[in-house]
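Listed below are the structures to be examined.
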Structure I
């Protein structure tokens, strides 16, 4: 990526003039970052993965527990009983240095390839540079990534070291790398309390916080490492509780469990308590105060939940009332529109076609026949008349008549299938359409 900002252009220029990682640093990585294996056979012969030398050893259990030393190259080896002849390993190591007012973390990928009986081949490529300015801003220089983005060790080793957009992978690479013990540190970092120990924190994260967050600087200088780590990894908690923490320390209050104490402060905030009052934040019996605040929060929650349930019940009753009113209105509209057809029967002495005279009859017709005459609200349609064709008490087909044309629109039996009486029913209704017309005129 082409450098765009002033700091990116400066970092790119300084990076181009950095000396390569030294042979001494690479040798340290070779000795400390990769495993050195002694391949042992069933006969007790051990082969050194570093130089390929083979010798016989009778100290089987001792070699397994404590390792052994190669008599030729004097490498400390971890003994493994294996028939494997090829061993490959990839690791990262970092060199922490400074350059023109920047704190620089240079990460190199080291890769070893060992074949039984041959000297180990060792490769080292610098892959990432993290440049941290005195105000804590980070600029990343890196090689291109390979196509397998989920792996940390896939780099395009032939690409150029260029300014890259920030990628969380760069944080992971630094955090998982072994740090070269000889470091050069910015004076600002030493002033802010850094004494060479990272306390299990990624160098980039710690340096950035020390240069940009006065709270981390205060805790580091005061030797409160666990508190510093908690606030560093929980920045929101630090924002919420920092002022109260300073008040508690000013009153020499002993905080045995910082995480629980911060939870207690959050509960006090929910209860509307003053978080700058030492009487609230520094209770003599912390556990009793914590449990009391918990019970109050739970009581408030129960009260809110009960109020919400009451509101839901009121809304449910209102909805039920609205449904009942709607059903009543539908029934009144149905009677107003269709009562003039009630009692109408068309028959050919075998098939009886009668009008459905209530919404319940629509429901029963739809449920019995497996059709949507009720579900689609045919009883609401002013220009539609629904009739049921039956033989005896058995429903044969359901008929829809358009009151504007007095013609059958559709006529179907169970599950919308036509029966053997289909055409006969349609002809019967169409021939007696005048009966429907007479009812309409009489109204």
Structure II
């Protein structure tokens, strides 16, 4: 069982990127023309690297007041069918740019609420996707599920489309917490939908929880953890609630006096880590826990774990092609993002144009630092000889200043430095974002209030 030092956590609890990309999306710019990205996409398709497809389905029936996602709140079911038609248009604009020999090894539906769509709409979108892309026989497909407005036929439709993994939003089972955040979801409902997914053959089910919400206490959150543990999920994602009302105005609806104090919030984190690791879950890092035999845990042990905009992943070497409003694509050396507002996204496609809004083209130094940060966050250490070979440079020389800057973290027990490697300790897993920030060339110049705190 991993023990947590709260005093040390307080010391390092500062705003910082989550490093689902490097540089982070805050560095993206609108100054690069669409023509530049189209040409780079063409170049990216000279080869046959694997593909990972992401579809952003933004609609939600109601707003959860803590939410930081890009959503469209509506009760108009017709909007889902209309949106799927635009996704079809976007796929048809992208498809001629792609090498037809590329295989899809991953697919993900995120939101919003993908299960806002009706079962036959899910089937329709699945048919549109499968008719346009060539899927590998062992492809992995994950979907985000909201149990509150879903029937068994939704789950049947998802399996028919090929989904074999699911991530279910729960956040907290306590009634007073649910009322405070405008998300009523009794545990019996969660249990029922979880049962459908197991019955219909989902290979892996993740449960999302959030600590730091109004009225949470150690006792109430421990009850939630115990109830969810009784379902035996394969993975947990336990997120720190990021209170950023200057970015997400709906969070102003949450009364500050109802939020746990910083000390209480850290106690919730300590409780979560110690309970889940005592129950046999491996703390992957950041917010993620997985059973010891799960692919994530195995990939971390074998140093093949990856990190991208969908979080931790087991499929390396795949370029992400993303569709839908606000979605972010990632290929070797560049990122591009679609328009974040639905009217702008629709307008671009109505005019026959790709809905590109902004992006980033990496420098050679960016690529070196991206690889370093991603390997650090996935492998929980850096072997200097292996990194030198991977980056085609003398790693210790290139990062001499950064390695020297880690002395305070070594003194605090977050990592161990040897002549040949940097090794992150169990305590350091909690603060891996802080360690990664030492290798980030943009740390000194960025605005801190653009990010949540690291814990």
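A short reminder: the numbers here are calculations on the coordinates, not readings from a lab. From a predicted model like this one, the values you see are computed outputs, not experimental measurements. Cβ atoms are built from the backbone, for glycine too; each structure is taken alone.
Determine which structure produced the value 2.4 for distance in nm of label points 7 Å out along Cα→Cβ at positions 100 and 356, calculated from the coordinates; the candidates are I, II.
Only structure II yields this read-out.
Comparing I, II, where is FRET efficiency 1/(1 + (r/R0)^6) of positions 340 and 380 (r between Cβ atoms, R0 = 25 Å, to 0.05) highest?
Structure I gives the largest value of FRET efficiency 1/(1 + (r/R0)^6) of positions 340 and 380 (r between Cβ atoms, R0 = 25 Å, to 0.05) among I, II.
If volume of the Cα convex hull per residue in Å³ comes out at 140 when worked out from the coordinates, which of I, II was used?
That value comes from structure II.
Can you spot which of I, II the value 70, 46, 21 was calculated from, given it is Cα extents along the principal axes in Å, for residues 156-315 alone?
Computing Cα extents along the principal axes in Å, for residues 156-315 alone on every structure in I, II gives 70, 46, 21 only for I.
Among I, II, considering only volume of the Cα convex hull per residue in Å³, for residues 20-251 alone, which has the greatest calculated value?
Once volume of the Cα convex hull per residue in Å³, for residues 20-251 alone is worked out for each structure, I has the highest.
Can you say which of I, II returns -13000 when helix-only ellipticity at 222 nm (-39500 (n - 2.57) for each DSSP H run of 4 or more, over all residues; to 500) is computed?
It must be structure I, since only it matches.
Given a computed value of 0.85 for FRET efficiency 1/(1 + (r/R0)^6) of positions 44 and 76 (r between Cβ atoms, R0 = 25 Å, to 0.05), which structure among I, II does it belong to?
Structure I accounts for this read-out.
Determine which structure produced the value 128 for volume of the Cα convex hull per residue in Å³, for residues 220-331 alone, calculated from the coordinates; the candidates are I, II.
Here the read-out was taken from I.
If you work out relative contact order in percent (Cα under 8 Å, 6 or more apart) for I, II, which one comes out largest?
II
Comparing distance in nm of label points 7 Å out along Cα→Cβ at positions 132 and 236 across structures I, II, which is largest?
Largest calculated value belongs to II.
If distance in nm of label points 7 Å out along Cα→Cβ at positions 36 and 348 computes to 10.6, which of I, II did it come from?
Derived from the structure labelled I.
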